[in-house]
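In structure tokens below, several structures.
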Structure I
């Protein structure tokens, strides 16, 4: 059972943990043991971790302590516990990706972000749960793992970075790795009451996920996928980005040179006076739950009233590109390899994934989707010429019950089960930086996310605006009912 000291550690940010470990005020091993004890208590409720790695975590923590004892620099993340999404390769650790097709698969190499986190002194405490191969915005899969929301255990924390969201929201780790091909960092951040950021396309190199032809289920979403942080504070996400977005890697042809700004400095609160801000409550067409509309509208007013921005309600001006987004996903999926893997095992695979892979796609569908993507990109950059940032809801609905793909009624309208994701995936089509930040709570006490979108490559502005909003409306001191009920 966690001690009072364990609970105090769980309330520290990753930056505070690293500072204390470096100063020898606490050891990395003590931090790790506190995180593991907290995980042991919380896992029966939330099932955030598909594969806990306690022995590897203890060894990594001991190595950090040894470097400090030897007078060496342990790295900027010294001793900070982190969860790694189970779509991200980890050498020597099972990476099943929520799929029976990959059950028991052990990668032979680490993903680039895992390499960088280890080198920076972070301590990996486990792999976090996902829906099958990440092809969903929730947190259940055919392996029988269902991640639950610490704010209400009957509800989903969002996905596909579901376990990462639940881990951070409940304080097992101060931050975690998520990946985002259509919103999968921002979705669980919104539903779990966290900050999560999808940096600009290419800022964080990806490999082998989305890059290696040896793994059909992994080699997909190449021009859509981003890896990034989820945390309780803006500063902790910036700290992680300073490590994982430290420049290009030859294994990722989309990776770009390091930024002209400092991630940590960009996340310090400052004046936003006279910043030009667009606010779109619904893209001009999307149904939105009334409570989400209320909470996000109040958050938008904070930018105008409290932060001195010039806020205008405006929409980029496209029709719903949702069907074309999923065509792009199919185009970037190794359909031949996936069909070979699924054949004869259809009953073991998520029905929506079987349907996507086995559909007889046409060349015209793929080229039409690329044309629509170009339209979305062009309308967005023309729109953003007039504004510094764009605000929207992150999601159209609050958290909903587990074992659903999405609600079929939003604000009284019948919709398909993916319509609640209307606000996230367009930013994967454009590659712009976008973050979800806690906007407030529904009348039922459920978290709602505000999406902050920057211009092409203007990650620094997204962090700056996020930090200013966080300072005006802080949230990190508010913990889910489960944590309070368990005395954690």
Structure II
């Protein structure tokens, strides 16, 4: 069987398998230029060498991954119908259910939890032929926009190990940025896909709420949490979303796809689009370097044929409302683990404080937050009747130090991301450039409700004009 595959090193010459895109890997595997087993082994070798420095993976399932790679190879050799991601390694955030693989949510209370079934997105990726390599680090229950917890510790930024990878899908973004697999699944309840994508210099998209079904899932977050791709290329993310999207009976917010193909949307470009650029959404305080880099990136869309003008949606900072909804869901979700008093003794100070504050909320507080959520959605929806897209910085400043621990500062740092969890519409982060200190900066692209296709169009056009995937952190 091995003779059926040509020597991969001769075929690829100087191209490193660990830095190939998922699309290119899948194509090379289907053409029998690469063996799925060799791909998985290369990724496992790199994880072993690099992961101790960044702490992206918290659980690696090497034996299972190799076994699945061998099955993929046999299927290919037999000429069986194979999926679009056959043999492609993927990592899964440690808050997303994986059958038979420990899933801790970054919490000591769930340190030994092993789900009995896969989340819908994981099942879809497996059906498409992707090979799960393991679980990536998260903050405790995803409550913190930096990635660390009491079980596994800190995930570091591969561009500067003293800086955060962002959170809460920081392990996923750090893995992709470090060449520990081309694609990853993250989850975003306030920016947790876009924040680490910005910090680590990769692409990440929070799809429309319900585009990717969330079932089974830990209770809480149904109104604001989205699962989606983190990748090095826009095309890889589009392919992932084509695979992951769909309706599922276990998620009442999920919906049918009606023949949508995000991959086909990539070649359409941005010519003729009307795009709004808001450097601060009217309320955020932005680092001058970040503003300069993102403003330059926004102007590039005009060069590519779009009409770009500075405009603001006109809403006030909605942080109090997202805090109310997030906190209420956290309190209810964690109640399944036992009495609140018992739970608070076994979680981080941040989680305990959130539970305490949320315990003081009244039903009218929650109802008021839901009303504000609706009003914000209407206001942003009306704004996007005039514009096809809204551009902002993804974050107001470069990646924070790994030991940053200011809850008030966290809210200021995610000022651009969480509003669009309240509205539920798609939003992505694309690498816009680097600071003078060599740290990545992301540009956020916000689309109309249910219109990921236009977000992908814009991201792909920008990527073609300013490619980023070939840029690698110095980790060797």
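Only the coordinates and a few stated rules stand behind these numbers; no lab work does. A quick note: this is a predicted structure, and the numbers were derived from the prediction, not measured. Cβ atoms are built from the backbone, for glycine too; each structure is taken alone.
Annotations
- Structure from which 21.9 was derived, mean count of other Cβ atoms within 10 Å over residues 125-132, options I, II: II
- When distance in nm of label points 7 Å out along Cα→Cβ at positions 229 and 437 is worked out for each of I, II, structure II gives the greatest result.
- Origin of the value 6.1, where distance in nm of label points 7 Å out along Cα→Cβ at positions 77 and 317 was derived from one of I, II: II
- With FRET efficiency 1/(1 + (r/R0)^6) of positions 253 and 413 (r between Cβ atoms, R0 = 30 Å, to 0.05) computed over the structures I, II, the top value is the one for II, the highest of the group.
- Ranking I, II by mean count of other Cβ atoms within 10 Å over residues 141-148, the structure that comes out highest: II
- Looking across I, II, the calculation of distance in nm of label points 7 Å out along Cα→Cβ at positions 37 and 429 that yields 3.9 traces back to II.
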